[in-house]
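Peer 1: Presented below are the structures under discussion, each in the form of structure tokens.
Since every read-out is calculated from the coordinates, none of them should be taken as a lab result. Worth saying up front: this structure is predicted, and the values here are computed from it rather than measured. Cβ atoms are built from the backbone, for glycine too; each structure is taken alone.
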Structure 1
Amino acid sequence: MTVVPAIISSSIFFGSLILIFSERLNRAITAIAGAALMVALGRILGFYSEEAALEAIDFNTLGLLLGMMILVAMLEPTGFFQYLAVLAARSSKGNPTRLFILLGVITTILSMFLDNVTTVVLIAPVTILICEIVGISALPFLVSEALLSNTGGVATLVGDPPNVLIGSAAGFSFNDFLIYSMPIVLVSWAGALFLLKYLFKKELSKRPRSVKAIMRLNPAETLNEPLIARRILIVLGGAVLFFFVHHALHISPSMVALGAAAIALVWVQPNIEEVLKRIEWSVLIFFGALFVMVGGLEHAGVMEAIVGLLEQASVVPPVLFGVGLIWVVAALSAVVDNVPITIALIPVIKGLGESGMDITPLWWALAFGAGFGGSGTIIGSTANIIVTTLSEKTRAPITAKLWSKRGLPVMLVTCAIASILYLIAFRWM
């Protein structure tokens with residue numbers, strides 16, 4: 001490893017993360033600036049080039065995210081997500097605890113197939129409206145929706161951006177996540193729901209002011225375009241089925257997602273300009289720029305040096321090493337967005353594999369740590385920031401102090417449950 005390129009590339013990467021963490025600039029703009037600086041200085045010092053930067057970008061990940069974003073962008077204006085929320089409100093019959101559980105379940109199921117940011121963006125505003133109609137505080141519902149979406153998203157390949165990254169890097173299929181991740185996530189999710197119900201028992205025990213108002217809500221009225229919603233759901237269901245068999249058909253997950261998006265666009269024929277406006281281009285740009293920056297770290301020899309240090313722990317069984325990784329990644333994800341942490345650690349884990357270590361358990365440890373760790377602080381995940389911002393419109397805004405009293409216990413409990421089940425599941429590896 002050459003010292004100067006390593007120092008410069010590390011300074012660019014971590015400097016960009018600090019700016020992203022401080023939220024002084026848009027994270028996509030910050031990432032682009034960092035990537036451009038990495039390539040420019042890499043060319044000058046001879047450790048990086050434009051060609052190497054392009055090779056560092058994982059287009060399979062970007063394609064999968066883009067395809068799912070297109071489907072969501074088409075489904076959102078139909079009112080389907082509002083329909084689910086209003087249906088849950090009516091089913092609760094005004095009981096806050098029942099409503100709490102129903103909205104939590106809906107949020108979790110959606111987060112298994114949509115990224116958690118999209119899930120809370122769609123569900124949280126409707127939750128606030130329902131709580132205002134019933135006359136109860138929206139605070140416990142908003143906090144829980146963010147936390148449960150963080151937890152539930154770890155269950156599937158497409159549920160959380162770190163999973164998409166890990167699946168692409170490790171070659172895991174949709175079924176692999178269902179077999180190895182979902183059982184652990186379901187138990188962890190149940191623990192999180194039980195804990196949140198206990199932590200918010202005071203707020204949930206208050207009697208709603210207007211139960212009759214919620215019973216007058218008609219879920220059907222929220223569906224603006226039921227025919228279009230039905231068509232998109234059929235295509236989405238078909239995509240999920242193909243995710244189950246994509247390995248056998250030798251088709252990448254990104255091809256499944258983009259193919260489903262293409263079929264939906266042809267079948268529904270929406271206003272393409274409106275669909276493009278709803279796609280989170282900044283997220284895709286952010287991911288691409290991060291890939292470029294991490295590629296610079298690799299070419300500068302930084303990742304090789306980190307692997308060399310970690311090889312000293314190769315005497316430790318991979319499962320025990322993985323438990324430690326869960327907690328380290330969770331702690332990092334609580335203070336820095338879990339996406340850059342995941343992208344940075346992927347080449348490290350690959351390097352450990354090349355040194356002879358069995359890294360299969362480590363991939364799952366990375367997924368659990370990145371997914372559950374984001375619940376720890378108010379800035380641990382973008383979903384947390386979104387619900388916090390939306391809560392400012394209510395009578396009880398979410399504060400960092402309150403989040404630490406609710407989110408941190410959830411992070412600790414889910415990581416503890418995941419660690420125990422992880423040891424049991426991978427003990428023979």
Structure 2
Amino acid sequence: MNDVATVEAAGAALADEQVTAFVAEHLAGVDLDGRSLCVVVPDATRSCPLPLLLDAVHAAVHRRVSALTVLVALGTHAPLGPEELARHLGHPVAGPGARYPGTTVVNHAWWDPATFASLGRISSRRVGELSGGLLREGVEVRVNRAVVEHDAVLVLGPVFPHEVVGFSGGNKYFVPGVAGPEVIDLSHWLGALIGSAEIIGTTGTTPVRALIDEAAAMIPTPATALCVVVDPASGRLRAATAGEPRSAWAAAAEVSARVHVRYLDAPVHRVLSVIPERYDDMWTAAKGFYKVEPVVADGGEVVLLAPHVRRLSAVHPEIEEIGYHCRAFFTAQWERYRHLPWGVLAHSTHLRGAGTYDPVAGERSRVQVTLATGIPEAVVRRAGLGHLDPGAVHRADYEADPAALVVPEAGEVLHRLR
């Protein structure tokens with residue numbers, strides 16, 4: 001592993017001045033003079049003091065670089081409009097109030113084939129090796145051409161427990177963050193084959209992380225990373241790491257494993273996950289289930305309370321067609337479903353959770369998933385999930401139940417049994 005610089009708060013959070021100084025010190029040692037720089041940042045589905053971080057980066061590089069592009073790593077999430085980008089960055093992208101003159105800010109346009117540059121192919125044999133034999137499918141690796149057309153790349157973003165890869169961050173900002181659908185689908189289906197409850201919160205190089213690192217190694221542009229760990233209570237930074245992306249990510253993941261994992265002594269039978277506004281469809285709000293599934297007893301229920309969520313997915317209509325099913329449902333009928341985007345199949349299994357499928361007995365889930373949202377009841381039930389009127393869900397009832405757990409601001413803190 002390469003050398004990694006780390007700063008961690010002695011108390012509740014790092015002071016803004018500490019963060020700014022840490023960023024400046026790291027970037028002072030990166031070869032950027034006269035070169036163009038692409039900064040890859042998270043979208044609005046991650047808690048992150050992005051204005052503070054971008055201010056620090058801009059102050060450190062804008063007089064040194066020939067061009068500066070901020071690329072929002074959407075994966076396959078919905079793009080951010082001008083007002084959303086302004087809220088995300090803390091100021092307008094252009095015009096009055098813009099703080100970064102000479103800086104271009106763009107969404108990763110994953111829906112546009114012209115977005116991508118092809119880096120080559122990972123062979124089926126190599127995918128088999130990386131996946132431990134779970135998958136033997138070759139895959140083309142494409143990434144946003146901004147990553148290869150700039151002289152240097154900076155990954156800038158938070159690290160959290162993650163249902164597909166173990167912990168987010170690092171090279172995950174390249175794949176799936178700014179990658180093409182082929183490798184996104186393959187990596188997410190590999191995560192589904194392993195199982196969300198099995199992989200989430202696993203430090204070290206999981207098979208999905210190994211696949212992501214393999215794809216990221218094909219990028220010819222020199223890359224560095226600033227990885228941060230966000231305090232779940234305040235939204236401020238607990239720690240930051242800097243260095244080569246794999247090494248910086250690994251150091252941040254170790255901190256995140258201390259900060260973002262809550263341990264319970266015994267399983268609970270009911271969970272109320274209160275979904276924050278940053279998740280505006282079930283595709284993203286499903287994190288409120290992923291992060292609690294490991295602590296729910298067999299036969300228990302997770303209620304996702306999100307009156308503001310009014311659709312299953314903003315950009316993946318296929319999920320309404322297939323609904324939510326356990327992994328065995330798809331693997332037992334693979335020829336029927338394999339033509340669909342594998343990332344959609346993976347999302348379906350992640351929200352339905354562990355379960356079994358038999359052609360005669362049908363499908364059985366370990367945990368009941370119930371939506372208390374603004375999504376019409378008919379859509380929810382057709383998708384195979386339970387439905388509650390959000391107005392009939394009272395947090396106090398759950399708080400009074402010793403067999404229940406209430407999770408405010410659900411989606412980023414992982415719950416596990418000791």
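Peer 1: For the read-out Cα Rg over 2.2 N^0.38 Å, for residues 231-350 alone, a value of 1.45 was computed from one structure; give its label from 1, 2.
Peer 2: The value was obtained from structure 1.
Peer 1: Please compute relative contact order in percent (Cα under 8 Å, 6 or more apart) for structures 1, 2 and give me the label with the greatest value.
Peer 2: Numbers: 1: 26; 2: 17.
The maximum falls on structure 1.
Peer 1: Further, regarding this structure: Of the structures labelled 1, 2, one was used to calculate mean count of other Cβ atoms within 10 Å over residues 31-38, giving 21.5. Name it.
Peer 2: 1
Peer 1: For structures 1, 2, calculate mean count of other Cβ atoms within 10 Å over residues 39-46 and state which one comes out highest.
Peer 2: Comparing 1, 2, the top value of mean count of other Cβ atoms within 10 Å over residues 39-46 belongs to 2.
Peer 1: Assign the value -8500, calculated as helix-only ellipticity at 222 nm (-39500 (n - 2.57) for each DSSP H run of 4 or more, over all residues; to 500), to the correct structure from 1, 2.
Peer 2: Considering all the candidates, the number was obtained from 2.
Peer 1: Also, I was wondering about something else. In terms of distance in nm of label points 7 Å out along Cα→Cβ at positions 63 and 239, which of structures 1, 2 is highest?
Peer 2: Numbers: 1: 1.4; 2: 3.4.
Structure 2 comes out on top.
Peer 1: If Rg and Dmax of the Cα atoms in Å, for residues 47-94 alone comes out at 19.9, 64 when worked out from the coordinates, which of 1, 2 was used?
Peer 2: 1
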